[in-house]
Structure formats: structure tokens, C-alpha cells
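No value in this document is a laboratory result; all are computed from the given coordinates. What you see is a predicted model; the values in this text were computed from it and never measured. Cβ atoms are built from the backbone, for glycine too; each structure is taken alone.
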Structure I
């Protein structure tokens, strides 16, 4: 069924499945941050395990669906770039959460749509909007509100800065990914992206602490199979039946789900000041993502 605006064939019941898929995928993305905070494993171990398991699972899905996995020579450098970006993105994401908690880590990462609108004009030659330039300092005000205390020091800034780095690399991944999905299936792109990220991080695993308990092994398996492979598959599947605007709205639910699960499972309750900063950031992201009215 098409979910384009004005399509009369879409009914609430027919649209339920795609929306449910997007909700479950977004919830799983949010839970990934909770696992990163709860575990004693390093970000390197988390990313290596997550990328490896996701790559195997996605390649299996591609094999089941008989999707071609060949890559033209001209696109191989793009795939390598995506893998490198994914490795750094996930490392900075988990590092931010382990430094500052789920709330600050997720909210600072959620700034990525602003980076997309700022960087996209240099790729697709679209015009830079004045609104986007104004929203950048507004987002920084929200980021400042999230920081505990009245003094700004490196200790307080480290987590949010790593979160912003995670958002920036994710924004670049989205822009590069738009080029590749025009020629390759999203599952193939995700499979190679994860496989390359896993290979890149292998040298860092020499001195890394590996899972030693059943709980740590369970965290790794859930993170790789459910929070990555299943979540990406559900999100891609759900996006095919809804509008692009509807799919983008689920971006704002990831920190909501993640913060809620952190409060429920880890008893990590954010302060009113932190939530106020988060609201400003999400509002800035929402306004930056809105198309111009005609």
C-alpha cells in the first residue's frame, strides 16, 4: 500500500503494521543506549560485537531474499567510507553515554538533523536557509542547559561533545548513504557498512575486555541481533509504506524511548534543567527538518 499524501487506499488498519514496525525499531534503537550505560564492557567491545553480529544477520537476510551483494568498483570507496563513519559514530555514541548518561548522550546525538541540513547544501547544491543558521545557536543553548552545574569544564563537556561527534558522523553517513541507496538495496548497504566497521575495529580488540559473564554475553547478543539487525530491518521495512515526513518524525522518539527505558531499568532520572535543554534541542531539530512552506 502507498502512504503518499492523498492516497485514498491507505486505511488505519493497513497503516498499523508499518507504524508498529517503526515504533518497535525506534524503541530498540533507544534501548541500545541503555545497554551501553548498564554494561561494564568498553565502547570498542560493544561496537565490534554489534557490527559483527549485525553484519552476519543482514548478510543472511540478503541471502534469504536473494539480494545481489556485488559492488561496482566505483562505489567501493563509498562503502569503505560508510564503514569508517559507522565505527566512529557508534564508538562516540557509547562513549558519550558512558561518560554522561543515557539522557545527555541521546539528546546530544539527536542533534544530527541540524548537521544534515547544514552539510547537505555542499553535496546536493541546495540553498542554505537562514532558519537553519539561527537554529544552531539555539541548539547550543539547549546543550548548555543540559550540562550539570554552573561551571563549564572539560569534565562536563566531554560527554556532550562526544554525543555531538556521534551526531555529526551520523549526519555524514546519511548524506553518503543517500548516494548509495540509489544504486543498492538498503540491506546490502547496511550489511557492508557493519562488516567494514567490524574489520576496522579488529586491531583495537587486542587489549579489549571480552564478555566474561552470561549477562555480558546476553547484552552483546541483544545489542547486535535486536538493537541493530532487527531494528534496521524493521525500520527499512516500515519506511517503505509511510511518507518520508512520517518516518523522520520517529527520529524524535528515540531519545524519548531511551530516556524512558533508562528511568525504568536504571533508575536514571534526568533533572528538570536537563530535560529543558533536551526540549530545546529537539524543537530545534524539528524546525530544521521541516520543509519550507510554499
Structure II
């Protein structure tokens, strides 16, 4: 639900609400429903802060947090987002659980506020809040998500790379794990610096970490999506060597790459092979081939593939019809 942006400079929500008894479950549901419906940014933020202060149960409701932060960000109110999230730094029992602070960092990323995410991560020790790969990965994801969702955040891939190098060097207790390296690979592919992304595999091996299906699929999407088929096939062969079995997402990356190069017949043959040998093609698999046929004006072939999609129990969507 959208609402009109408010430019009120005096945020009444910045005043701490007086402590109130925790609401009963029925009352809490009513509060959450009211917040979902609230269209005024100031009232949403003020009501959110009051509800969070009154109820630990409310602070466990992830869906309303994500909704409120995204709506405030969409309304152009980063001040309200900061007021809401900063108000949670006065709950020491919650901050003693790293997952709580990691969620706050992630919410700053969802609001495209990477500098706030980084500042909160840096501040955690002074709040007696633990830091490990969990909150580190939340920061990396916030930097990556902010970069991909905002045209004004073009420098965030570099900020992520700097954080990946600097933070573990400053704090040896923070050791990047498999998830950390997968976020790094994703950021490098988005940059795009595909050669550097591929080199991360060697770095992982040096640290005793084995790439997983997510690592390889991210690279496949990067190389095939940029028409670098020899390198994509190199990644594919490396998967086989490491006993990582390609899944439907792996095949879909190759299908999209084939269509990008106008090799639609090869893409259609690959889908036939998937139907025969597995993994079973999904809607995205068929959509890739349909789009390929449409791009070259072969509408009858596209119609045939669409009928195959339905026959194989896949749900059609609007993807291929979009230009």
C-alpha cells in the first residue's frame, strides 16, 4: 500500500513514548492491522515506535517491519526509517541476540540506506551487541541490495569490496563464511567484474571453503548473461569436477544465455533434454525459449512451446509477453 509523502520537518515520532503495558494478542493484531493500513508516514512511524516499545512480541513480527520500512523509504522519508530503527537500540535484551541487530542492518539495506547500515554495524560493540559473520553478512547484503535497487548507489559494489577486506582485518573475530563469499561473488557479477568473481573461487579454496550451488549459479548467470559462453562452460565443467550437480536454475542461466545469442534452437533442444533427463524444466525454462522464438518472429514455435509449458504443469506468467 502506498501513501503520500510528508515533508514535515518536526518529527513528533522522535519523542520517546511513555512505557505502556504490553498489549494482549488480540490487541496486538489490531495494532499491526492498523499500521498496515496507515497512510501518513509520520503517524506510521510514531505508531510503530510506540508498538515496538510496548511489546517484545511486536518486535518479533518481521513482516510488518519490512512493510513499514519499504513504505517509508518509498515515500522519501529516510528520516522516518532512521527514527524507527534507531529507536530499537534501547532494547539491550534484544540486542544481546545478534539476529536482532542483523535484522536492523538488513532493513537499512531494504531502505537503500547503506551508510546507516554500516554505521550501525560499527556501533554494535559500543552497544554491547555481539558481532560475527551473521551481522557481517547482513551488512554485505545491505550494501549489495542498496547498490542494485538505487541508481544513485553506483559506488556500493566498491563499498562492499572495501568492507569485505577491511572489517575482518580490523576484527579477527569476524571470519567470512560461505555466505559471505557468495555475497561477494554476487556483487562482483553485478558490477560486472566477472573475472574477479571467478577468482573468488580460488580465494575460497585457500580459506578451506568449498563453493556450493549458489556460488556456481551466480557465476553461470554472470557469464552466460554477458555472452561469455566459454567461461560459462568452464564454470559448468568445474561444477561437475566438484560434484556439484546443476539444478534447474543452472540450466535456466544457460537457456537465457543461448537466447541472448539468438541460439534459440539450441535452447529448445536443451529444454527437450531437460524433460528427458532432468532436471524438470520450470516456467522460467519455457519462458526463455518462448522469448527467443518471439524475438526472431517465430510465433508459431513460441505457441507450441507455450502449450508444452501448460502440458508439463507449469504456471504461465506474463514474462514472455513483456518487451
Structure III
């Protein structure tokens, strides 16, 4: 009698779920879509349940499929960790490293850093996926996520890689036309460019001043005719003179230095956007992850757009 779950099924199903479609999984596995469909059907026949609900255009995991995926990833992770611990004396990391980062920061910093990283560690393969927002901290699809802000979750490890501020800025032409805001309350009379990203409340900016017990924070609801979920577009709009923008310093420092943008309300602090590497506690002993995170932390220190605290 055939086993209900075969070892090769675990990695196959993990790739299939991450790919999101049979055709994408086929490309990832180097198979034909028909071969992927046949393998999945054989798995479901052995298990006696439907693992994937599929139509001609989409696929979703069934409740049994979600359960299967959760355990498959856990088993694969344990196998990977065991292999790494046994071979840790070799020191040189090897294998696959799956990294997630946000679009703009991933393109500008993480991608180039990975290029330098693999030159030093040729036995490592790296898959980088960029997304508008970070995946949930419980998502096992990635080994490391590079994100802004420390996630409040004890189930994961969050290592601070570099300090980073959010700044208010605008083009000189806009400020000449509309004037400089002097207080947070003045922002209500200005055009402000909104960015819909992450879990932060959209359309509300928090500005603080003072220290210790004298510190005060004011929340300002912004107005404006432009909003986007892409930071690069928002910066372009600010450069074109369409309004005031709150953006991470790494993204706008070059424009502040060359005068294309001017900082607004510099005496007020905005919420920090420090850069973190996030990974599960189960992976904190991984030589691959430790080596990668150490490299990224050092690489960011030498990156000009990151302001040293």
C-alpha cells in the first residue's frame, strides 16, 4: 500500500503553494503544467482529500491543503536545520536563501547587496521577491524579510540593521507657490501626498517635539489629490511640485542634498522607520541566515543614503 505522504511531496507542495498557480509552479520546478497537475492529482488520491481547489484561471488551497502546507514547511525547515547543524563545521554556507523586501528598498539596496553577497558566497543560491507590503510575520515562504519598523511579535527575531528616519519634504517650486508650513496644523491647508503602505493608518501623520516628559505628539489628518501605494511614484510627484511628502530618508536623501527637495518642519520628529531583518526563531541558528544578515548590516553601514544615528 502506498504511503499517504511521500517525502518528495513536501517540497513539491511547498513550491506549488508559493507559486500560486500550476503554470508558475511548473516553471519553478522545471516541469510541464501537465506534469505538475498529474503529481498533484496523485498526492490527492493518496491522501483521499482535495488539497487544491483549482479552476482554469486560479487555484486556492483547501482547508486540508492549508494544513498540509503548514506541516510540510515545518518538516522541510527541520530537515534543512538538521542538515545545516550537521555541516556547520564546514562554515561556508550553502543552499537556498529566500529573501523578501519592499519594492523601492529592494531595488535600490537589497538587490545590489545580494549581488555583492553571492560573489563572496558562491555556494549560496538567493531568491529575492519584492512586494509592496511585507508578508505576515508568520509566513514561512521566506527565510528573511527586510522591512521597516520592528514588528511587535515575540514569535520572530527582528534584528536592527540600520537607523532610518521619515522626513517631510517638498519641492522648492511648491513651497514658493504655497508657502512653508510653520506648525503641524498648517499641513491641513497644504496638498499632501499620501502613501498607502503596510498596516499604518492612511492619511494621518504623527509629528512629535520635545524630549522626555515634555514630549508632545500631534496627529494631523492630511489632505491632497494624490495618493499611491508606490513610494517611487510618490517621490516623483513631490519632485514635480505636487505637494508635501513624508518619506524614509534613504529614499529622498539624494534629492535633499542636491536641492530638488527641501525638508519641511525639520524641528518635528516623525515615526522612525529603522530597517530590520526579520526571521523566525526556528531559523536563528541557521548559518545561511546569520551570514546573510551580518553581511546586509555591514553593507547598509556603507550605503550613503542611510543616515548614521
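List of remarks:
- Structure responsible for 6.5, with distance in nm of label points 7 Å out along Cα→Cβ at positions 79 and 183 calculated and labels I, II, III on offer: III
- Largest in Cα Rg over 2.2 N^0.38 Å, for residues 95-230 alone among the labelled structures I, II, III is structure III.
- Origin of the derived value 42 (relative contact order in percent (Cα under 8 Å, 6 or more apart); candidates I, II, III): I
- Source structure (of I, II, III) for helix-only ellipticity at 222 nm (-39500 (n - 2.57) for each DSSP H run of 4 or more, over all residues; to 500), computed value -20500: II
- Structures I, II, III were compared on percent of Cα pairs over 16 Å apart, for residues 207-254 alone, and the highest value belongs to I.
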